[in-house]
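Please go over the structures that come below.
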Structure I
């Protein structure tokens, strides 16, 4: 880590210790069975809570993703398993007490199935948003042609030998 980065991080930590603000990144998975309008409403609800308690730094609107592993959640009707979800994230700056209020409100949102909240910096959050835009503009990789089956290969060898 460069000296400037360490100094910037120390000044952010000092500000937070003195009652100042910090930058947080909240990542969350929304229920994959929600209609797209409900996904937008849930995202807006989280965003509004954050904007009331602090200032937005960067964001990534929810996109449906396949999960690396199944998330299980106990609900009123029994256990529910999720293999996909809508993933969204919001980086924001706020004070420690306001951060607690944000977490309390977001944890009460029933459409969110999992969340993570970490301390970050404005630069890191903005870079993540920039990289997301770059990835969105990148062309899709071309599909690789399927390989030749063993049967087809054997038939081609026999035809060539004849």
Structure II
């Protein structure tokens, strides 16, 4: 079982009060997945938010080739993924696959959104952190692409 003390250390929920954390935990489950297991697929309806307890989860996007393009790894305890469950059109924009056996906290998105509507302060704190997480991940992706171009420079005629 996950405690409110642990959840408060998660990147998305650190600013929340204990009552908010208890409310979120009331509609959550801890799930374990073996290496290689897909937690959700890109394009599926986003119904849950996930918080990594242990393990490593790869987040990939579909490429035109028969392979997936890895955008990031979730490997830090308390890191969240499945964020599109909070943002319209509520579809996962990546596929989450366990790189190794992983344990996650799975929280119902509708419950989170309902609690955010009931308590606008809670909603504002969560949305500020969501924006920050997205911004940081975008910057990491940009840095990765920039480094890739340094390794394989574009040749212009």
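Read the figures in this text as sums done on the coordinates, not as results from a lab. Keep in mind that what you see is a predicted model, and the values were worked out from it rather than measured. Cβ atoms are built from the backbone, for glycine too; each structure is taken alone.
For the set I, II, ranking by relative contact order in percent (Cα under 8 Å, 6 or more apart) places I highest.
Each of I, II could give log10 I(q)/I(0) by the Debye sum over Cα atoms at q = 0.09, 0.11, 0.17, 0.21 Å⁻¹, but the derived value -0.31, -0.46, -1.01, -1.47 comes from II.
With helix-only ellipticity at 222 nm (-39500 (n - 2.57) for each DSSP H run of 4 or more, over all residues; to 500) coming out at -14500, pick the structure among I, II it was computed from. Structure of origin is I.
Given a computed value of 18.1 for mean count of other Cβ atoms within 10 Å over residues 46-53, which structure among I, II does it belong to?
Clearly, the read-out refers to I.
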